[in-house]
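Alright, structures below, take your time with them.
What follows draws every value from the coordinates through simple rules; no lab data is involved. Source: prediction; values computed, not measured. Cβ atoms are built from the backbone, for glycine too; each structure is taken alone.
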Structure 1
Amino acid sequence: MLDGYMREINYLRVSVTDRCNLRCIYCMPPDGIEMARHEDILSLEEIEQVIRAAADIGVRKIRFTGGEPLVRKGLVELVERTAAIPTIDDIALTTNGVFLPQYGEALKEAGLNRVNISLDTLREDRFQKITRLGQLADVWKGINTALRLGLNPIKINNVIMLGINDDEVLDFVRLTTEQPLHVRFIELMPIGSNNTWTEGRYISNDQVRNTIIKFFGELQEEKKVAGNGPARYYRLPGAPGTIGFISAISSHFCNQCNRLRLTSMGTLRSCLYSEQEVDLKVPLRQGAGRKELRQLIARAVKLKPEKHKMNEGWQDKERVMFQIGG
């Protein structure tokens, strides 16, 4: 599929839930927010219908997200059904890693190819402060499970925050010299929740990269890390892992964007920072078939803007990012 700016759209991010077992300070209020009722979110069968229709017209890559996708019952079966679609060649999962020891083996057998694991600190006390509910040891069990199962490349997503975890940059880089982990530094973005808290916390990836080069020396550009995202990858000489930078604020990558986002509530977004959506849930529940779904997906592709307006802050008054699919 080509959008109005001749970008090939072949990647669908699927949010299977708005629920999460953690309460990260930049993502959710301490007490969370009112979650959607189960009957208001897409069933696994409905999600599968959307994926199959999207695959008909060019989607080849699927990533399951949340909230935390592993709190959704039946995810293993959904991965298995997705893997059975002949034209889908990559299935990935974004997770906080806590439930990977429990579900990792079944997910691998079902057809999951790789994982991204969110981890913003390597310090136990700081981890509890950032996530409010989590234990760092649980995430490490998840990372080790992914390593054992070969869910490669294993990408570690680190949201870098000034005065919170920016003093750990070098520690995260050292991980890439010890294990085949791909650490990605992500610039702090306005995501619709706790945006007042994020003021003054932004640090650019140019600053992060300069810190790394000052200590370790020049980085070698790396182009062989599998995936469909916007990160630019580098490697320290001889390191088994890589260092990635996702610079959505300082250097947007919209001209290369290849994705759509299906929310757990059944709407299709062509850009995280656009309020324009195409409703798929109502047509699905009114009996829409594959042909109609393909037409609706194609309409969403045509709505894809040339670039996001992230620098203007979060514009959606109804939902925040974890309700859309982070």
Structure 2
Amino acid sequence: MLHPIADILTITLNPAVDISTAVDAVRADEKLRCDAPVLDPGGGGINVARAICRTGGSATAFVALAGFRGQQMAALLKDEDIPTMVFSLAGETRLSLAVSDRQADTQYRFVMPGPVWTNNDVDALVDRLRKIIAPGMQVVLSGSQPPGVPVGFPKVLAAVTRSNAAVLTLDTSGAALAVQTTNEGAVPDVLRLDGAESEALAGRPLSSKKDVAEFARTLVESGHADAVILALGAEGSVLAFENTVLHAVTPPVPVVSKVGAGDSFVGAFTLARATGADWMDALRHGTAAASAAVMSPATELCRDSDLRTLVPQVTITQL
């Protein structure tokens, strides 16, 4: 029996217009002649929405935008046919510049600051989200938090999603992620961490799948989320829920770029859950999407054809 597709809303509070280019070599004090720049809309939630839309689904990107670069961002999203809701701010949306050095085969990344949020901005954001988030909606908060937004904002959002009978997936970092380990306030339904974030929260190295599985199980048992996903890079992902811990991995794939694997995982995982998939099948799709993403250039995220090829090749074991 087919399930109706739930609405998917991704939230990006600190987006960036990504500009990428290349030069023969980066040298100090010289005028460097760059290749024609490529512009892309950047930010965790935006990339999750892009991954969903590129693999046959639909998601609305709720994006905080400011100034001229905010207008650029809106135009880039329109060009990609990403449904967008804009939350307007004063100031300027961030700019991220990536310059590749062909001679050294290295890349330099420069990230400019974005707008500083006020308390009034945060209050207006929460009011807006309360009106938008509907029962059954899959909500994804992904990416870094901008200055001025309280580190406890994910818990505020979790309270909104739970009161509105929606589902929240959280994929953030830094201080906002650390707050999730406290027992105060609402928690997300799904919490995703990469390897470095997992070890930072655990306060110790997680050197084996057994260590990762036990930490994921501990986070669920201690009530930090209903389900926890821990990314293992080329070794796949671990998912803990209820009394179950699963590990999923694809066969080795050719690596073109590691950028976007996490966002592609979240996109495919969320889309699968939105269409009624169980935890195991959602993990299968997320893991396939992460591997598909590394097979593509960074700006392409995961290709639908690669995703469909890899889904049946995912191996899932219980830990």
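Look at mean count of other Cβ atoms within 10 Å over residues 63-70 for each of 1, 2: the largest one is in 1. Between structures 1, 2, the calculation of mean projected area of the Cα convex hull in nm² yields its largest number for 2. Each of 1, 2 could give FRET efficiency 1/(1 + (r/R0)^6) of positions 119 and 207 (r between Cβ atoms, R0 = 25 Å, to 0.05), but the derived value 0.80 comes from 1.
From which structure (1, 2) was P(r) over Cα pairs in 5 Å bins from 0, in percent, for residues 111-302 alone calculated, if the value obtained is 1, 7, 13, 16, 17, 16, 13, 8, 5, 3, 1, 0? The structure behind it is 1.
Here relative contact order in percent (Cα under 8 Å, 6 or more apart) was derived from just one of the structures 1, 2, and that gives 22; the source is 1. Out of 1, 2, which structure matches 0.15 when FRET efficiency 1/(1 + (r/R0)^6) of positions 199 and 287 (r between Cβ atoms, R0 = 35 Å, to 0.05) is calculated? So the calculation was done on 1. For which of the structures 1, 2 does the calculation of mean count of other Cβ atoms within 10 Å over residues 7-14 return 25.8? Structure 2 accounts for this read-out.
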